Structures are given as C-alpha cells and as structure tokens.
Structure P
Amino acid sequence: MSRRAVFLDRDGVLNRAVVVDGRPHPPASVDEVEIPPGVAEALQRLKDAGFVLIVVSNQPDVARGTTTLDVVEGINSRLLEHLPVDRFVMCFHDSGDNCDCRKPRPGMLLAGAEESGVELASSYMVGDRWRDVEAGNRAGCTTVFVDYGYSEVPGRGAASHSCTSPADALNWILAMGAKDV
C-alpha cells in the first residue's frame, strides 16, 4: 500500500503568520516563530497514524532579497525542534520566475510525493491561502483551508474542508484518515 501524506504550508499553519494590513507574511527571524496551540500534538497523532508530514512553502522573499536563506533555514530548524515533520520542500522563486514549484502550481507536492513514496489521491494539503488550496487540488489531494479572514482575493479552487485553526484542520484530517484505514 502506498503511503499517505499531509502536506503543510509553513507560515500560517505550522507557525503563526505575521499579518500586516490584512496580508500574511513569514516571521522575519527565528525569534518571531510561534507555533499555534495544538499543532504539535495533532501532528504527532497524524504521524502515529502513519502519515508522512511534508512542509511545502513558497519563500519568495529570498528571491526578492528581503530575507536570507539562512533565516528560512533557521525557522525550519526551529520548527523541526518542536514538530515531527519529515521533510521540507521549499520554493525560493518569485512570482515572475515561472517555475513549476511555486504554489499554486503543484511541483512541490509532486516532488515530495515522489521522494517519499506517497499516493497523492490518499493525501491532504493544509494551507491558509488560496495558492495552497489550488496546489493541493491540482496535485489531486484532499484540501483543507485554514481561514483567518485575510484581506486578499480568494483563488479559483474550493477546498474540501474549511476551518479556523491549524489544530482543527489537522484533527479533521485525523478523523477522516481513520475512516480510510
């Protein structure tokens, strides 16, 4: 049997996004990283249930020169200290770079699935922006939208499920995943 995964956006799901003028941004430093309540415990339950946990995150601020690769890797390392994540797949391109990995394109999910032996149709994508949902839909995953009410135009694709916190999203997946076993 193929493995199942939960693909997770980083900023807004694994750690709180920094919201400025209604728009989410990544933390500027490791010291700003804050893991939302219940996330670590829910991730451990998913891992114990056999899910592979793969972070897929657009990090265009590296290409834009407003953050460094060291800061992004430092934040990832901090998250690994506290969360049972299996791997990170990052896109450091900007919107105009026309890469296959930047969400809403599914490249990061496809790469993570191939590298981890994951069946996308049995997997989930959790994100707090329309790009996350669209990437998950394009990859053939069940999608979960964490709705913080950001002031940005929603994208084209509808999520399979919506909720208001990352812990609720992860617990919903756990409940749904248990039905699939």
Structure Q
Amino acid sequence: MPLNLEQKKAVVAEVAEVAGRAYSAVAAEYRGLTVSQMTNLRAKARQNNVYLRVVKNTLARRAVEGTEFACMQDGLTGPLVIAFSLEDPGAVGRLFKDFVKDNPKLEVKVIALGGKLLKPSDLEALAKMPTYDQAVSMLMSVMKAPVEKLARTLNEVPGKLVRTVAAIRDAKEAA
C-alpha cells in the first residue's frame, strides 16, 4: 500500500530525528532474507538499542540530508534496511557482523561514522569499537598507569636500602 504525503513526511521526520542523535549508521541490502530472519534482526536491534527501519531510498535520502550521515545519500540504492546506532558507535557494526555470520544474504552496502563514509569492508573495524564502559575503563587504566609507576619507583628506594642493610648484616654474620 503506497504512502500518502503526510505519511511520507512523518517517516522522513522520524528517520531524520534518529539520524540527528545517532553515532553511526549502516545500510544493508536485505534481498533474499525471509520474514522470520528480518524479524530476528529487528529483535536483536531492539536489544542493542539500534534503530532499524526499511525505508524507501528517496525518503531515506531526504531524512539524512542535513545530518552527518548525508555522505550516505549516493549509496542508498536497492532494497535497503537502514540502521542507526543510538548508544555507542560500534553497536550497529556488532549487530550486522553477528547477523551476517548466520545470514550471508544480508549485504552491507554503506557505513557512515562521524560524517565520513566507510567501505563495507570496514564493518569489522566498526564492530570492534569499544562500548562507553569499555572506553572509560581503557581511559582510566591509561590515567592510572603513571601514578602506579611513580608509587612503585618511590617504594623501590626504601626497599633497596633494606636489602642493602640486610646484605651487609649477612656478610658480617658470615665473617
């Protein structure tokens, strides 16, 4: 059933609003997937806080216009499902990477991150991006390392003195 003008405007507004607050986006061709496979993909997307939608390409082009995902416009051709990562940039990459393992008919066509268009082969790199908690953990370990090294270095001075005095004592006792 075709959409009327008001419904099209609503779809464009919804996708544009999501694109405005998303971190990364992936568009993939879903040709050959069954309804149950698409339903499974949608369920996994909801679990990972990824907005997933099948949108007509002309509406998708209008929706991403004026956002950092405008670079995707030329690649939006064919039957595509578009996904936006709302929590962390790597979530959409992990979703598609895991889904493609079991469903090779899903073919990633366009990837966008931070206003830059990536090659479909960069899906692995996008999937490996850390989550927010992992990034904070990595930052804290980097910030903590110099302090730990300073504490070990300062602790080594009295430790070396104690070992030297113990060695002198042992030498005097042996003599």
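Numbers below:
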{"item": "Which of P, Q leads on FRET efficiency 1/(1 + (r/R0)^6) of positions 70 and 166 (r between Cβ atoms, R0 = 30 Å, to 0.05), largest value", "result": "P"}
{"item": "Which of P, Q yields -18500 [helix-only ellipticity at 222 nm (-39500 (n - 2.57) for each DSSP H run of 4 or more, over all residues; to 500), calculated]", "result": "Q"}
{"item": "Structure with the greatest value (metric distance in nm of label points 7 Å out along Cα→Cβ at positions 134 and 150, set P, Q)", "result": "Q"}
{"item": "Of the structures P, Q, the one that 2.3 was derived from, the read-out being distance in nm of label points 7 Å out along Cα→Cβ at positions 126 and 142", "result": "Q"}
{"item": "Rg/Rh (Cα atoms, Kirkwood Rh), for residues 6-45 alone derived as 1.00 - corresponding label from P, Q", "result": "P"}
{"item": "Answer label among P, Q for the case where distance in nm of label points 7 Å out along Cα→Cβ at positions 14 and 118, calculated from the coordinates, equals 1.1", "result": "P"}
{"item": "Test item: log10 I(q)/I(0) by the Debye sum over Cα atoms at q = 0.11, 0.13, 0.14, 0.18 Å⁻¹ calculated as -0.54, -0.68, -0.76, -1.11, pick one of P, Q", "result": "Q"}
{"item": "Highest-scoring label, criterion being mean count of other Cβ atoms within 10 Å over residues 62-69, among P, Q", "result": "Q"}
{"item": "Comparison of P, Q by distance in nm of label points 7 Å out along Cα→Cβ at positions 54 and 86 - largest value held by", "result": "Q"}
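Only the coordinates and a few stated rules stand behind these numbers; no lab work does. This is a predicted model, so every value here is computed, not measured. Cβ atoms are built from the backbone, for glycine too; each structure is taken alone.
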